[in-house]
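Pasting the structures in now, so scroll down.
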Structure I
Amino acid sequence: MRSLLQTSALFVVGFLFIRTFALEPFGVPTGSMAPALIGNHREAACPRCDHPVVVGDASQHQGERPAVWFADGYCPNCGKRGIDIGSTWEVPGDRLMVDKNVFNLRSPRRWEVAVFRCPVDISKPYVKRIVGLPGESIRILDGEIFANGELARKTLEQVRETRLPIFDMAFAPPGGWGVRWLVEPVADNPRLPPPSATPPAVADANIARDAALILDATNPNKPAIGLTYRHWNIDDKREVSIDDTLAYNGAPRRNKGIPVHEFTLECDLEIVSGSGSFACRLGDGLDTVKVEFPIGDVAKPAGVQLSRDGGDPPRQAAGLKIEVGRTYHLEFAFVDRRASVALDGKEILLALDLPADADRLSRRGQVSRPIQLGARGVQVVVHRLKLYRDIYYRSEGNNAIQAPYQLPATEYFFLGDNSSNSNDSREWSIPGVPERDFIGKPFLIHQPLKIGRTTVNGTARPYQTVDWSRLRWMR
């Protein structure tokens with residue numbers, strides 16, 4: 001008994017020591033960092049495409065009654081409106097494991113998530129993303145962060161942490177996703193084709209099939225094929241621009257969206273047969289960037305090329321080509337006026353930075369067709385294609401609107417990923433957070449929850465369980 005008591009006492013002392021000086025769990029009750037971190041919410045599957053529909057706690061929105069709030073959800077994937085999730089259980093927000101010592105060893109970095117004591121509300125810890133560093137002049141302009149007059153750009157690894165989903169081909173409505181893909185000739189036009197009164201043919205079941213896109217350009221009579229994604233509203237039967245509306249905040253009528261311009265494409269690329277090339281374009285409403293891969297036995301291959309359409313000579317990975325019979329994981333981002341490309345998780349070219357002054361940003365138009373895919377002389381199958389957008393930082397609030405906000409030499413500027421529904425440095429009377437008020441850096445979402453169901457005596461009963469698909473390390 002004495003040995004058991006000693007062991008128990010040591011365990012309690014060790015636990016308290018670790019919790020006080022090294023690691024500590026924190027809960028996320030609100031949705032200011034959604035969808036990266038989810039607060040208290042309800043969730044159901046879209047009745048049309050089966051994509052998860054997650055809506056934040058109605059109590060976070062003044063004047064909203066839960067019965068009304070949860071009866072009017074919408075699907076972020078297929079756009080279905082009026083989804084009633086009021087009968088589902090409420091799920092507690094994510095639980096984070098926080099390293100309390102990392103910022104004692106090094107300074108906080110831009111785009112990191114941190115837990116801290118808010119200068120205007122020290123009663124509870126806050127979790128936000130760092131966007132401004134000590135001594136910088138911070139301005140929010142057209143959804144972007146400018147530090148000391150220069151656009152703050154993200155690396156591809158940072159883009160992965162801040163991207164928000166728009167479209168996932170794996171969750172298809174009845175009839176498939178052909179309606180969102182237009183079959184067009186492959187062209188060297190420096191801009192994506194604009195919407196037309198007489199649009200090209202919609203992809204049929206031979207092209208958009210089983211959540212995949214089949215680009216077969218091996219027919220000598222048709223040596224090239226191109227597909228353009230258009231953001232098509234299934235219910236209204238019209239093409240719409242992509243905006244920053246977030247399903248977590250309830251029905252779109254409650255949170256009118258602002259057009260966005262920065263996108264990331266992710267897919268698995270299966271090389272079936274042939275010899276030629278595969279290319280992908282991304283557009284931001286002003287410029288388009290293109291990555292082109294040589295495939296098979298191509299004469300004098302220049303290697304993979306990354307370029308701005310109509311711009312300078314392309315970046316090249318000389319001698320690098322992709323092989324027939326293999327499948328590659330492709331990531332292609334055009335975010336913060338920076339084009340980045342990776343195969344199988346590894347960047348294969350230096351990122352390509354385009355000019356990013358305020359005048360250019362203001363000239364970016366609305367985007368409804370951000371992606372174009374093309375194949376010449378080869379057959380490729382695009383699996384599990386996903387389209388993401390970058391965070392659009394709204395400039396509402398008391399700070400960093402009319403003029404840049406100058407941070408003191410010891411303070412940081414914080415914003416939430418859910419920019420239209422976040423209480424952050426834009427609003428606080430003391431916008432900057434001193435480093436002494438940092439608690440630590442989250443490194444693990446260790447207890448994301450969801451509702452499971454089991455049957456007891458013939459009756460289905462819900463229960464809370466860990467959502468293993470969302471358990472992940474945070475960088």
Structure II
Amino acid sequence: MNIERNWLLIILCLALLVRFIFFPDNVYFGYDLARDSYAALEILNGHLKIIGPPSSANDNLFHGPLIYYIYASIYFLSHNNPEAVSFIFRIINALGLLLVFSIVSILFNKRVGLIAAFIFALSYEQSQYSLFLSHPALAVLTVLIFYLGLALLLFKKKPGGLILSFLGIGLSIQFHYVNLFLFVGFFASLIFLQDIKLIFKFSITKFRLILLGLLFFILSISTFILAEYKFHFREIKALTELKSSFTFSTIKTISQRSIHDNLLSVDSLITLLIVILFFAAIKMLLDKPFRKQALFLTIWFFTGLIPYILSGTTSYYHNPAASVSLIIFVSFLISLILKRNMLIGLTLIAFIAFGNLNLILSQNIKGPNRDFVIEPGMLTKDEKKILDFCYQKAKDKKFSVSGLTIPLYINTTWSYLFEWYGSQKYGYLPLWGGRTASGYAGHLKVVDKRSDLPDNQCLIIEPTVGLSDSDKENFLREESYFSKVLEQKQFGTITVQYRRKF
């Protein structure tokens with residue numbers, strides 16, 4: 001027992017080390033996080049929230065507000081520092097390996113649990129989740145809580161697992177509404193892994209426990225209930241309006257990526273591994289000793305595919321922790337190989353570890369990848385350098401700042417950065433000059449009249465992903481009517497120009 005605990009502690013330290021490589025230089029801070037950060041600060045000022053971040057799928061769909069309260073707690077302790085949010089998120093993701101170990105210990109044994117925890121610790125996909133400072137990232141932990149409860153209920157016959165499962169589903173829905181589909185996995189597991197008579201008997205004898213589980217679930221989604229009542233059930237209506245754009249290529253892409261980012265980073269061998277895993281799963285499903293475990297993991301994986309089947313999207317964050325089922329399955333296969341040939345088993349573990357570490361060391365320095373974020377390279381280390389550049393050029397005098405931003409003409413990201421970093425370090429805020437979309441968060445004073453702007457000006461050009469060349473050219477041409485470039489510098493993927501008004 002002590003040996004297993006010591007190994008688990010070593011693996012946890014390894015997971016933390018992997019997730020904190022390049023910290024804080026790879027902390028990403030773009031528009032979505034700035035928008036949500038302002039919502040969190042409003043909570044600290046007494047304005048409570050019952051709806052969370054908006055969905056990109058429909059204007060009437062919103063995620064839960066729990067993420068705002070988590071941000072608010074961290075900002076309260078860190079003076080609004082987004083790097084502190086990243087610090088906490090990385091720790092939370094690393095702690096997921098303890099849940100993985102617990103689940104696998106229930107399904108198989110602690111030896112397999114240690115292998116799965118080790119692969120989870122070094123998973124490139126999970127390291128990317130730890131860098132993603134948005135609501136879906138925390139769903140990794142809550143989805144694992146759901147499957148831990150389900151494993152306790154189905155494999156250990158512990159009724160308390162039902163409460164844990166309902167709580168896990170509710171919290172997961174808070175972080176992304178697509179996690180409603182965890183109910184599909186829940187009922188599919190009950191139906192296919194349990195005798196119907198036993199389920200009926202359990203429902204009668206444990207009725208109070210079921211009510212308690214439902215109470216936990218209702219409490220965890222209470223903000224949705226309040227929001228639906230207040231806004232006349234707009235979210236339910238919006239969910240019914242969503243249309244499927246399913247293609248088999250989507251499922252192929254997700255399956256290949258799950259393997260590539262967790263198990264095998266050699267593209268030419270992924271198809272072969274898929275075939276091997278498919279036949280291994282079939283054998284397990286036909287093999288009585290491990291049939292239930294194989295079915296449990298199969299349901300887990302395919303439950304994670306449902307949002308992709310319905311939406312056609314390939315975004316990472318629609319199936320948080322679904323690929324953990326693959327990690328567990330492969331860990332079990334490796335444990336069988338280790339019993340027969342220790343050298344081959346250890347070689348496989350080393351090969352998986354090397355592939356993941358290679359991706360982490362080459363990619364994580366850039367922050368979250370393009371499957372998570374739209375704008376590459378919006379890192380706080382470069383953003384702070386840009387603010388330092390602008391303040392130093394101004395030499396304690398008033399200056400204005402404008403930006404070619406994504407979304408266009410929205411200053412929320414830079415307003416937050418100046419209020420958090422610039423104001424605290426230099427004691428004053430610049431003006432925001434030029435055209436600005438109204439109705440977006442940010443407290444920089446906007447001056448539309450160019451003649452009222454100070455002589456010192458900074459123009460920030462974000463990575464213009466999604467903008468046409470004509471939009472960029474028109475923006476810069478308009479700026480050139482009112483000011484000239486004295487100096488231009490590049491910080492990562494972001495350009496800043498120090499300008500002087502004509």
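All of the numbers you see were taken from the coordinates with simple rules; none came from a lab. Note that the coordinates shown come from a computational prediction; the quantities given were computed from them, not determined experimentally. Cβ atoms are built from the backbone, for glycine too; each structure is taken alone.
Per-structure values
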| quantity | calculated |
| --- | --- |
| With FRET efficiency 1/(1 + (r/R0)^6) of positions 55 and 367 (r between Cβ atoms, R0 = 25 Å, to 0.05) derived as 0.65, matching label from I, II | II |
| Origin of the value 0.35, where FRET efficiency 1/(1 + (r/R0)^6) of positions 207 and 335 (r between Cβ atoms, R0 = 35 Å, to 0.05) was derived from one of I, II | II |
| Read-out helix-only ellipticity at 222 nm (-39500 (n - 2.57) for each DSSP H run of 4 or more, over all residues; to 500), computed value -2500, structure in I, II | I |
| Winner on distance in nm of label points 7 Å out along Cα→Cβ at positions 423 and 439 once structures I, II are ranked, highest first | II |
| Label whose coordinates, when relative contact order in percent (Cα under 8 Å, 6 or more apart) is calculated, return 16 (choices I, II) | II |
